[in-house]
Structure I
Amino acid sequence: MKSSFIRECLRAMCLAMLAFALSCSLFAQDTGLARTPPMGWNSWNHFACKVTAADVRSAADAIASNGMKAAGYTFVNIDDCWQGKRDENGFIRPNEKFPDMKALSDYVHSKGLKIGIYSSPGPKTCAGYEGSLGHEEQDAKTYAQWGFDYLKYDYCSFKGDVPAQIAAYRKMHEALVKSGRPIVFSLCQYGMDRVWSWGPSVGGNLWRTTDDIRDNYDSMAYIGFGQSGLERFAGPGHWNDPDMLEVGNGRMTHDEYLTHMSLWCLLAAPLLAGNDLSKMTPETREILTNPEVIAVDQDPAGIQAYVVAQEGPLEVWVKPLADGGKAVGLFNRGESAMRVTANFRDIGVGDAVDVRDLWARRDLGVVQDRFKAVVPKHGVVLVKIK
């Protein structure tokens, strides 16, 4: 038991040291941004190409008033389909759905929030709109003049090998730096070519590790549980991104959405809501704004969770926290309710610990040797132990 405890402590220390190294000396491209995973909203999952400036304003209004801003949600991000044509000098202009980008940016900022935009290193975006190839400095300058704070840069039509990809993403990062405005740089490259291994070197604050998520359990579980093994690449300023949240879009059960939110928070993943905030139910709001669960995601140590036990469809994930505690997720990927056990020797803690249920927001008292819980089908029990 003692050797297991020491081994687990050493692992946590090594992960913390690696996270610090990733955010500091190893990568000269560090911009000092996104010290914790970005939180906010993105238009794509619900609105896709139908998004308008009015939808973005509505999202900003909702975040500012429904408790999401107080919970830490900051960014209001426009995805694809905002672009119009370039002018005679090559500068991008928005289409008729976004008549005044500067005014829209000012409006979002007036709510105490930040705003994000979308482009591609290729000639076209995924939806066929104008990309940034050959116009990187012009576009970065335009985004800065409009007042944008975040750029999602989507691979889409770009053609080239890995060195060419690296050069393309680095070129936009350098253009963003040259613009003079701090802009979070989100690499949407779908996890190809081990992007997590080179994302920080091109100035990426986060990088997609997978294909697009869908609002169903199989998609979410495949993506979320598939992040195992990537924890050594995450840390303050540089995050693995398993894609946006589907919570509230209606095609998963309550327990499945709890699993979704719990797993993303354990993974120190960006939390970008993708639902229609103007029609959000109280149940969805409670999932998205639980402060104790969000604190796991936003923990300043920046350590991504890892698997410590698996038995068939049952998994136990652990995330060391800055205060010395650990967040522990007991997951049931099976088709019926089952008991899941988290042994303290696997987690690397002593024989007796205080346990708190983070979704119920109540203390469970001192627990000896192991923590057990009956977890519903596709569900989770998320606890903090100290």
Structure II
Amino acid sequence: MNRCIPALLSALLVLGAWSRPAPAAAVDDAALASTPPMGWNSWNHFGAGVTDADIRRAADELVSSGMAAAGYRYVVIDDGWQGRRDAHGVLHPNAKFPDMKALADYVHGKGLKFGIYSSPGQRTCGGYAGSAGHEAEDARLFASWGVDYLKYDMCSFTRRLAGQPLAAQTAMIEAAYRRMRQALDATGRPIVYALCNAGWGHVWTWGAAVGGNLWRSTVDIRPGYQSMLFNASAEQGLERYAGPGHWNDPDMLEIGNPGMDDPDMERTHMSLWALLAAPLIAGNDLAAMNAATRAVLTNPEVLAVDQDPRGVQGRRVAQQGPIQLWARQLADGTRAVALLNTLDHPLDATLDLAALGLHGAVPARDLWRRRDLGRIDGRHVFEVPGHGVVLLKLGTPASR
């Protein structure tokens, strides 16, 4: 045999290896959101009318307002960016987004992360093209643009569920979400995966298993106190499903939006989301944000509660009439505790230390006023504003 032939075959094999795309690197989905994601989403303010210019301006404002420095990293385009698919199944943005890669590069150039929206259905909530049957193409497209976060909203997929038994519905939803997670992972690009399905099929019980980093466990939030409190209360009993890499999501922040722009209500909203270890995805008009709203969104001590590395979701511990007591265990052994007034006028309230498993005086710090209170006991009286909150960090009786 000619000794050159094996050598030639070897050379061809090497050349062939170079011509093939490199295999995608393994993605550790759970490591993508070791603490609840923080960012901004276009929907609450812009709806489906959002444009390229709106997203660039939002990225600018996140930086100039100090929100980026406080930890808000993701700039997410919600529904309304999609155009049509071409003959090869590739989805193109509509005229409002002339160059999605350039937009992603602009966001990344600000030191931020870029997010986008799609659906496992044929259509999104706004009637735009979804990803059904095109998961692999869309995942590759998103990765090529530089997407870091995908919100995947069930919407028209629910039509497939009609007439199916509940168990079959859940299996279909799980499979749809798993398909996109697998497609995202196949690209090799780390992409935070936000499941949006308003709690269908008890998503908290299987969201992590299909690769979700967060999942909507509630109905859509509205800019009003009752809607906000309802979504927070709906998280009761879901504590064991949350933790580093996977989070229950009571929906985006309405802080700063009309209907939720009262400072006391804003602090209550932020306190509850921090206690719940919820994702903090702002949805306000950043360009029109006032100083009071900015202070609520960027309070470092409250953000530290939300981002606590232990990742324990808090809960409502007790209620006496209109006063609710919420608590969350933190990694350093302290507790974040809130006294919540559900009425629209101020009330005095005492702290039920026994309900927290504490006895005797404990060191306390007021996180909104950012001042130490010294050691307090169960006789300490707080004035809680109407629809407002007192948020504390408590040590143990032995702390000094």
Structure III
Amino acid sequence: MESAITTSLPLSADLVVIGGGVLGAATAFYASRANLRTVVIERRPLLCTLTTPVAAGGFRAQFDNPEETALARESIATFDNFAEVAALPGYDLHLQKQGYLFVTTNVATARRQAERIARQHAWGVDDAELLSGSEARYRFPYLGQDIVSARFRAGDGFLDPKRLTYGYARASDARFVVATSATGFRLAGGKIQGVVTDRGEIATDAVVIAAGPFSGVVARWAGLDLGVTAVRRNKVILPDVPDVPADAPFVIDEDNGAHWRPAFRGALLVFTDPATPPAEPSWDVSADHDFPFLLLDPSSAHTVARACPFWGKVWARGTDSWYLQAGQYTYTHDHRPLLGPTAVPGLHLNVGYSGHGVMGSAGGSRRVIDLLLGRADAVSNPFRYDRPVTHQTFDVI
């Protein structure tokens, strides 16, 4: 199989995917395996240039519900064997299985950690560990003395989101039509009959929306309100910080939401603030230049130095360079993705992962294609777009 990146729009396709990020490319990969003639429409001249490259690249099986746990575990198994699964000998995702470590200084949170680990074991994630504060400091000596509990899974980790996206694309035989804007749908009898673009129209009776923060906008072309919101998320990268342990896991302070992981010869730092208001989807997301102070200043309520004191030394030194990136998460009403068919015949969704798109890309996209082809039951699909609101607590990332 061999994909093609072009600006030439074909007249027809079995499936049109709107969006050239990690989810669009993953959808194309699984569609190609099902022998569907697939076209991916991407507004920009390259794939993976809006939301996906701003992702932290983390993946974990530590979720708070069995449905997303299964989704992530399938994706992780794919990442583990990507070169073989994708038939790309030697292809390197820059995968590093260094674990996810959630820490707390709060006794009540420690009790919730124990409950979470018990549930994860019941869901088959039996390698997730509960550590006391002293056990955590023994294994990760850069943790602070106030840590009373931690949960850890060594099989979690991080990879390069751009390499993953291009791996999916290369392993497909889809046509990726870049520098082309989708502008609407052609409907007949309420059914999808084609996609309209600024280069012309492509006839198809099947469309998957994988447009990240613009997914709600695209769905409205067919009169469908997904109820998704776009929320700005910042990432600060310190590319050269000798204090950062290169073998550290992804470290998350469950008390204040700050998290960091090794990257380059330093680290990247992120924080999910639930108080950040929604914004309009944007092709040019501006970074918040106060964001590094939020995470690095030891006097901040969200400082990474709270869990790992060496960050206080980095702050005091003041000589380490950083740069910022910003993108948008696409949130759903319950922070779980919307996967599969909609009320508009022929229109399908692969959207709304609420920050978990990289780690859910394989499991989620495979399910979307199975649902499209009738290989899976749409009624029992836990990620269907019209599911009831039952889930009210959300992970910190």
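Quick notes on this one:
- Between structures I, II, III, the calculation of distance in nm of label points 7 Å out along Cα→Cβ at positions 197 and 357 yields its largest number for I.
- Structure responsible for 2.8, with distance in nm of label points 7 Å out along Cα→Cβ at positions 333 and 365 calculated and labels I, II, III on offer: III
Values quoted throughout were computed directly from the atomic coordinates according to the rules given, and no laboratory measurement underlies them. Computed from a predicted model, the values in this text were never measured in an experiment. Cβ atoms are built from the backbone, for glycine too; each structure is taken alone.
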